[in-house]
Structure P
Amino acid sequence: MANENVAIVISLVSVGVASLSLGWNIYRDLVLKAKVQVELGIRTILHSAMPDRPKFVGITVTNFGPGPVNLSMIQAKNSGLLKRLLRKSQHAVIMFDYTNPLSARLPAKVEAGDRIDLLLPYNKDCFLKEDLTHVGISDFFGRVHWAPKKQIETARNSWLRDFAGET
């Protein structure tokens, strides 16, 4: 009789350990994804070799871990609560400037604790001429990490101040 109880206890403990192991694997693979922060702003390059001080739209992506993240594309949309309810949101892809040697390249694998800086042209024809509410970067899992709306508004106001009369 005692041997049967020991066998049952051992079986219950092994079921508990297996359940914890399964739960941890599900949590690690599905829930515990890399946390990515995106910042957007107007960046000026200050260097003696560039006396004209060129300006760029800078998108900085920082990976806070716990694992690496593969970034693929710059996304944008014009969407608000009313537009979402009426299904009139507009989505766009911002084409990356591969000719700029100072900028990182996409797609990019960003390890935990690393960051990349993407520099896009800042001129009268840049994407800031559009009335966009969201700008972000997508990863290989299909998630889009958005920049704060306040930073987008600040960059757009700078563009309006610098180029509104030229369009």
Structure Q
Amino acid sequence: MSTSDLEKRLQYLEDIEAIKQLKALYCKYADTGEHADEFAALFTEDAILDEGDDGVFSGRHAIRDMYRQVWSFITLNQHLVLSPIIDVDGDTARGEWRLLQLFTTRQDDGDKAFWACGEYQDVYVKNDGRWRFKRVQACVHFCCPYEDGWAKTPFSELAIHDNSLSK
């Protein structure tokens, strides 16, 4: 193997690790409610965050605003992402991640816990040596109240279902 081939392979692996760190920061910040600016900085200026029925947010400022608004409805959020499939092609990459999310929303009659399961489809770009999200698409397979479980109630209306978030 030539030095050039070895350097390319090493760069490929370093890029994958950097993308894994990017996704880890996404989860860390998404789960705290205290890092709107840091969360938004993980995205390109023109990024798209597609949360399905919960809205599509275009641009870093809209993503920051959504983050701030959604935390007025959430009391606990835990993203567990696993089984990454990442394909790097120069300064662009694509990733797929499995998602298990546990979260609690504020309700008029008290907090309510939910399970959600799905996957992320991500597009990344590297600029000035730093990877950022160009697009994050959340595909939810089920979202249900904790006490019902996914077999009884695979999909549920959430307190955070507020169409004004995506405007």
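Bear in mind these aren't lab numbers, they're just calculated from the coordinates by the rules spelled out. As the structure is a computational prediction, the values presented were derived from the model and not from experiment. Cβ atoms are built from the backbone, for glycine too; each structure is taken alone.
The table for this structure:
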| read-out | value |
| --- | --- |
| Computed 25 for relative contact order in percent (Cα under 8 Å, 6 or more apart) - originating structure among P, Q | P |
| Highest-scoring label, criterion being volume of the Cα convex hull per residue in Å³, among P, Q | P |
| Structure responsible for 1.7, with distance in nm of label points 7 Å out along Cα→Cβ at positions 29 and 45 calculated and labels P, Q on offer | Q |
| Test item: distance in nm of label points 7 Å out along Cα→Cβ at positions 13 and 77 calculated as 3.5, pick one of P, Q | Q |
| Distance in nm of label points 7 Å out along Cα→Cβ at positions 53 and 109 - structure with the largest value, from P, Q | P |
